[in-house]
Structure 1
Amino acid sequence: MGKPPEKPQPKIRNRRARFRFELLEQTECGLVLKGTEVKSLREGQGSLEEAFARIRDGELWLCGFHIPPYTHGNVHNHDPVRARKLLLHKREIRRLGIKLTLRGLTLVPLDVRFNARGIAKVTLALARGKKAPDKRETLKQRDAKRDIQRAMRRR
C-alpha cells in the first residue's frame, strides 16, 4: 500500500503587501510556534495584514501576526498576537540588519505555509513603502494587463 494522497496545506497570504510596498528581496525562514498555534494555522486561520518583522538583540521576531485561539483548545491556548521568533542564520540576520538600517527598508511577511515535512515557514521580503502616486501607477498597470488579457481571449 502506498501513502495516502496529501491534502494541500493552507497558505496564509499578505495580499496587500505587494500593493503597499515595493518588494526588493525575498527570503524564507522558519517560525517558532506553540501547539495550539500550529493547529489553528493548519485550519487556515491567521492574518498577516498588520504583521512586520524586526531584529531585536540579534534575533529576528515576527510582530503583529494574529493567530486566533484554537477552537478546540482549553485554558492552555496561546496569546493571539504575541511576538514569534523567526529562525534564520546569524549571518543572514546581520546582512538584513545592515540593509534595514542603511537603506531605511522594512521586513514584510508575504506568506506562511507548511513545507513537505510539516514545518512552518514564513516568506519575508525586504520592502520599501510606496507613496500614493506609485500605488495609482500599480493600479493602472494592473488594469492595462487585465484589458490585454481580455482582448487576447476574445481573439
Structure 2
Amino acid sequence: MQKRYIVRLSESEKSELHEVIKRLNGSSQKVRRAQILLKADAEGQNWTDQSIAEAFNCRPQTVENIRRRLGEHGFEATLNGLKRIQPPTAKLLDGAQEAQVIAMRLGSPPKGYANWSLRLLARKVVELEIVESVSHETMRQTLKKTV
C-alpha cells in the first residue's frame, strides 16, 4: 500500500531525536515517538510500518498516526505530543460559585453539626441551588485550591 505521509527529517531534527533517545529525555511516549520517527525516515532507515510496530511493540496504526501527525502538525507537535485546548470535561463550578462554596465553608456549620464535612457541604450547595448537582469530590478539589 502506498504511504500517504512520508517522513523526511532534517539533520537537526535527527540529532534532536538521537539526543532524546540517548538521554531518555522526556516521557516514555516521547522517546518512543523519537525512535519511530528515526526508523520511518525515508532518507534514513526507511522501515515499514509493520516492522517498526513489531520492533517497538505497538500497533501499525500508531506508526501511521505519528507519520500523519508529522505531516499535519509538524515536528515539535509530533515529538512532544499535541496539547489539549480544553480539558476533557468542563468545570462544574465557575469562579463566583467557588467563592460561595469557600465562604460557606468558612462560616459556621448548620445547627446540629460541629464541622463541615465534604458531603454536608455538597448537600448544602445543592440545597441552596448554587449548582444543580455536585459531588463531595468536587468540593474537596475546590477547597484544596484555597489551601
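Computed from the coordinates by the stated procedures, all read-outs in this text should not be read as laboratory data. If you're wondering where the values come from, they're calculated on a predicted model, not measured in any experiment. Cβ atoms are built from the backbone, for glycine too; each structure is taken alone.
Using the calculated result 0.00 for FRET efficiency 1/(1 + (r/R0)^6) of positions 52 and 108 (r between Cβ atoms, R0 = 25 Å, to 0.05), pick out the matching structure from 1, 2. Of the options listed, only 2 reproduces it. Quick one: P(r) over Cα pairs in 5 Å bins from 0, in percent came out at 1, 8, 15, 17, 16, 13, 11, 9, 5, 3, 1, 0, 0 when computed from one of 1, 2, so which one is it? Label of the originating structure: 1.
A value of 30 for relative contact order in percent (Cα under 8 Å, 6 or more apart), calculated from one of 1, 2, originates in structure 1. So helix-only ellipticity at 222 nm (-39500 (n - 2.57) for each DSSP H run of 4 or more, over all residues; to 500), computed for just one structure, reads -17000; which one of 1, 2 is that? Computing helix-only ellipticity at 222 nm (-39500 (n - 2.57) for each DSSP H run of 4 or more, over all residues; to 500) on every structure in 1, 2 gives -17000 only for 2.
A value of 1.5 for distance in nm of label points 7 Å out along Cα→Cβ at positions 100 and 132, calculated from one of 1, 2, originates in structure 2.
Looking across 1, 2, the calculation of distance in nm of label points 7 Å out along Cα→Cβ at positions 20 and 76 that yields 1.3 traces back to 2. Each of structures 1, 2 was scored by distance in nm of label points 7 Å out along Cα→Cβ at positions 36 and 124; the highest score is held by 2.
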